[in-house]
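Have a look at these structures, which come just after this line.
We did not get these values from a lab; they are worked out from the coordinates using the rules stated. Note that the structure is a prediction, hence the values are computed from the model and not measured. Cβ atoms are built from the backbone, for glycine too; each structure is taken alone.
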Structure I
Amino acid sequence: MDQSTVELIRSSLGPLLEGMVKGTIPLTAISFVLGLLLALVVALMRLSPIWPVSAIARFYVSVIRGTPLLVQLFIIFYGLPSLGATIDPWPSAVLAFTLNVGGYASEIIRAAIISVPRGQWEAAQTVGMNYPTTLRRIILPQAARVSVPPLSNTLISLVKDTSLASTILVTETFRKAQELAGPTFEFFTLYMVAAAYYWAVCLVLSFAQSRLETRLDRYVAS
């Protein structure tokens, strides 16, 4: 590696870190939290005995899981303006990622809720708990432990998927790498540095996932 390449990498570390801290991480965190809230609602709708409610949820999940995230992003940012609804790049990215996480995570949460033994529901009803209280105090805490690994994988995937926001001019890590590579044509080097940043964040999240799983396993009877 020659001196000019070393200098290029050194000079790019700051801007790419800024893109990660100010772009990728907030975009990931906001979209994931909103996506989880949406996923919980959709999961409960899927479990509803009311057919129209369940059908709406199934249709939403089918659309989200059956279409590419990039297409969803383009529909929101480039397609909606033709219908008179113009959304800025950042909110467009948050909306697209939230809807995408909601579709995938809802099935994870639904499966986790179903995995809780039926006897837990019956026991809660025996002591006089209503449906919302049973969910909050009995079912969801147990379902949360089951859903940690797949939801963590969804979060890690989201970190990488935020790079697609560069296609609608959101300034995040990959967009910063594109801007830096433009004048120098050092695309390989700068894209590799950007990849290293994504990898580092995913490693941290993987470590946190492992620690959380270990901690939750302490409360499982052997």
Structure II
Amino acid sequence: MAVVVITGANRGIGLEFVKQYLAKGDKVYALCRSTSEELNSTKAVVIEHVDIGNADDLEQRLSALRGVKIDLLINNAGVLTDESLDNMSAANIEYQFRVNAVGPLLVTQILRQQLGRGAKVALISSRMGSVSDNTTGGRYGYRMSKAALNIAGMSLAHDLKAQEVAVALLHPGYVQTDMVNNNGDITAAVSVERLLKRIEGLDMSNTGTFWHSNGEVLPW
């Protein structure tokens, strides 16, 4: 039985991670700002009031995990707003950086000593953070924050090598969640089923790789 910690676990992809890892018989700690009925109906250990965008009290909130040896940390929590060149909010861009890039890095740093040899860290990124894959422009804050998450993930892959902790950057696909008004082309269940395969195949030989959930290696 593995011990899995998931951020942003109250809905969407995060909730589906909770369900699928519980179905595998793993112990799941579900972190979120506020829980949901569906999350409460699972057998996960729910830890509320974890706002990864608030660096000031993040360590205190994560103290609920003190003493827990973690086999898999899934940094899933994220936000999306839509900035164009004609309609841009500096506050929204900065908020996306805090949640999408800085938050996952801090969570990993705070929980680092609880990751034993052979543990894994999954960062839920997006192909929208790929520079060479950007063919349409726009979405400034989201693209920039996910590109920043990717470089943080690569640094983590190097810095955690001595600890034998592998790191993956994972694009879930265009998933039918509230974040995109359910306009995706795959369900959260299908996305997470694919992501579980990518995580299962993660080891020290491919740490730091940027994967699409379908198994494609994505360009930086």
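When FRET efficiency 1/(1 + (r/R0)^6) of positions 5 and 53 (r between Cβ atoms, R0 = 30 Å, to 0.05) is worked out for each of I, II, structure II gives the greatest result. When FRET efficiency 1/(1 + (r/R0)^6) of positions 29 and 117 (r between Cβ atoms, R0 = 30 Å, to 0.05) is calculated for each of structures I, II, structure II gives the greatest result. When FRET efficiency 1/(1 + (r/R0)^6) of positions 21 and 93 (r between Cβ atoms, R0 = 35 Å, to 0.05) is computed for each of I, II, the one that comes out at 0.60 is II. Which one of I, II has helix-only ellipticity at 222 nm (-39500 (n - 2.57) for each DSSP H run of 4 or more, over all residues; to 500), as calculated from the coordinates, equal to -9500? Computing helix-only ellipticity at 222 nm (-39500 (n - 2.57) for each DSSP H run of 4 or more, over all residues; to 500) on every structure in I, II gives -9500 only for II. Starting from the value 1.8: which structure in I, II was distance in nm of label points 7 Å out along Cα→Cβ at positions 149 and 205 calculated from? Computed on structure I.
Of structures I, II, the largest value of relative contact order in percent (Cα under 8 Å, 6 or more apart) belongs to I. Each of structures I, II was scored by mean projected area of the Cα convex hull in nm²; the highest score is held by I. Among the shown structures I, II, from which was the value 1.12 of Cα Rg over 2.2 N^0.38 Å, for residues 61-188 alone calculated? The structure behind it is II.
For FRET efficiency 1/(1 + (r/R0)^6) of positions 133 and 157 (r between Cβ atoms, R0 = 41 Å, to 0.05), the calculated result is 1.00, so let me know which of I, II that is. That value comes from structure II.
Kindly point out which one of I, II the value 22.8 was derived from, the read-out being mean count of other Cβ atoms within 10 Å over residues 69-76. The value was obtained from structure II.
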